[in-house]
Structure I
Amino acid sequence: MAEITTELTELFGLDVPIVQAPIGSATCPALASAVANAGGVGMLALTWRPHADARACLSETERLTDERGTVGVNLVLDEDATTIPTEEHLDICAEQSVDIVSFSFGDAASHVDRVHEFGAVVMQTVGSAAQARSAVDAGVDIVVAQGWEAGGHVQSEVATLPLVPRVVDAVPKTPVIAAGGIGDGRTVAAVLTLGAAGAWLGTRFVATAEAHVHDRYRERVIDAEETDTVYSTLFDRGWPDVPHRVVENDTVDRWRAAGKPETDRPGGGDHVATTPTGEPIERYADSLAVPETTGNIDELPLYAGQSVGLINDRPTASSVVEALAGETEAALDSAASNTRSSH
């Protein structure tokens, strides 16, 4: 497998500057460990996991991960997103000797020292150059610049292409990871040439064999075109007023046809699916479709970014990392060759 060296790969001893995004309930030990063992960074979303589940998830991931593999966790700081205090999750991360703690949807400043105390690296997702400077001033080690093209919940209204160089220039001594719309080696190469030290991919890993998602959700991601995603605050029951990007479905179509109402949305009380524990899922709920979800999966928020048009298969996570490495190296070589031939 091709090896590409950046600040990120040197910091963690990676083979490739690839980070599997913490894609909510779609993350699991099998996915994170597969990416880590393939030479990238695997990530777990802990925000919504109760204490026992968080410990079990981290322990199983450690068991599956090679000694040199790198795994991190993500914690959402928006208090509307969870009832579990961040400090309690950090205590579990300390117990489990987590390598990386990534924060999003909030200011990591009050947690930086705690994470550094147990020897982990702090990442924070930002959506502007100003946010990047504030994060670095607070002691954040790595900044994740998330562009508007991203799937799932989105922190920026700026596209990845103009955002990444702005953030790179704003924090020149801090590694920047680019996120949003990255789905193959060409797009990884593009953000590396913008100055990023790595690429953060979510939608590509949703479509892998290991992702903890319902088969129908995975199929919709694979079948979608680049024009088939919708950015809105539509699926906000459970996490209000936070923009997100999903694959278009009948729920979106009915809402559009009704004039995009903010309240009294069509079918708002409909029970469209059921959670693995038997709880009803209403239309417009922020509920990712996991394998054990039953009901009309197509009506749920099918979180995905605009990179869906680059995805047309269901590979293993390790083969995705390997393919990305080769494609990225080829794209960088091609760009260098084209530049030389123009002189």
Structure II
Amino acid sequence: MGDPRTLARGGHASHSSRCLIGLPSSQVEVDPSRIAVIFYCLGTMDILSTLQLQSGEQDRESWKEWFWEQQISSPYGTGFRPSTYMTPEDHHGEPSEYNTGHLVMTYTALLCLSILRDDFSNLDRRGILHLLRSCQQPDGSFTALPTGGESDLRMTYCAFVISSLLDDWSGIDLDHALAYIDKCYSYEGGYGQSPFGEALGGTTYCAVASLGLAPDTPTSSRATRLAGVNRARTIRWLVQNQTESGGFSGRTNKLADACYCFWCGAALAILGEGDLVNERTLTEFLANCQFKFGGIAKAPGERPDPYHTYLSLAILAILPADHGNDETWKLPRLNPLWNATEDTAQWARAHIPAKAS
């Protein structure tokens, strides 16, 4: 392991750069979700402010072109597919019900293009709104694909962020979606992936962030959504998930995992209770998750990957690391609702909405 007292910024940036070029053999199973993996890599570089140093202008332009090649239209609307992984060799871009946009990939593609400072002149905004309508289900939830797939609070969060990025909520039935989030609330205080599910750190973040993103409606306001007894119980559950190791667990009585430091810590930050996190022990846990050749793992002694590397840095960019005066731990502020640096969020606000085009 490297020096746990220092954030190995160079090593983490190099790890992300290597994974951006090609995943190691141990992680090839996530290739069908390539856009999400690229987001973790570019997001790490964005937090560490190394994108300009680690890539040339030609590289960044080619990456933009690749992203726009993944924007695809179908009878269900327009969105971004995960990659070319499932596209037949003889496919020439014709609309197909079997080759559609994916909510998670559309969300992460929009953030990746914002990190790359694209002007979004190619964005089919109306088509994306159509995709959101196609993905919303009768119970208010959203499926990953308009033709089916996973349906849980992760997809709800992606639909909410996409609507927020577009500054247009006409693509979803907001009150119906908010009612679905309420149904996922658990007696434990957190939120499950779906109604009656066990409370999970990741989906609790998705619920809290979604409630914070949604604009006021005639029957619901942001202030009342994140208030009351349920709010207090959610805060208590999240705080209790910080273990003696300093890291957070994702479920009651489970081991700490670096990714849940973000999911639980960011949820507390959105609720205005980030100061309840023991930042000293959190920082020490993440420091010990650093791999000697770069990257951050889920737990000390494990192999690193882009997902845990990014989320570990993301929470450090939300909750300032308590590690003395060591400059290596100082990171730019991250927007906890969109999961993007404030600079990237500002670019997105200026270029993604229709009124900005």
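Miscellaneous remarks
- Looking across I, II, the calculation of helix-only ellipticity at 222 nm (-39500 (n - 2.57) for each DSSP H run of 4 or more, over all residues; to 500) that yields -10500 traces back to I.
- Which of I, II leads on distance in nm of label points 7 Å out along Cα→Cβ at positions 151 and 223, largest value: II
- In this comparison of I, II, the computed figure 0.10 for FRET efficiency 1/(1 + (r/R0)^6) of positions 15 and 127 (r between Cβ atoms, R0 = 25 Å, to 0.05) is attributed to II.
- Looking across I, II, the calculation of distance in nm of label points 7 Å out along Cα→Cβ at positions 55 and 263 that yields 2.7 traces back to II.
- A value of 26.2 for mean count of other Cβ atoms within 10 Å over residues 199-206, calculated from one of I, II, originates in structure II.
Every read-out reported here was derived from the displayed coordinates using simple, explicitly stated rules and does not represent laboratory data. Everything numeric here is computed off the predicted structure, so don't read it as measured data. Cβ atoms are built from the backbone, for glycine too; each structure is taken alone.
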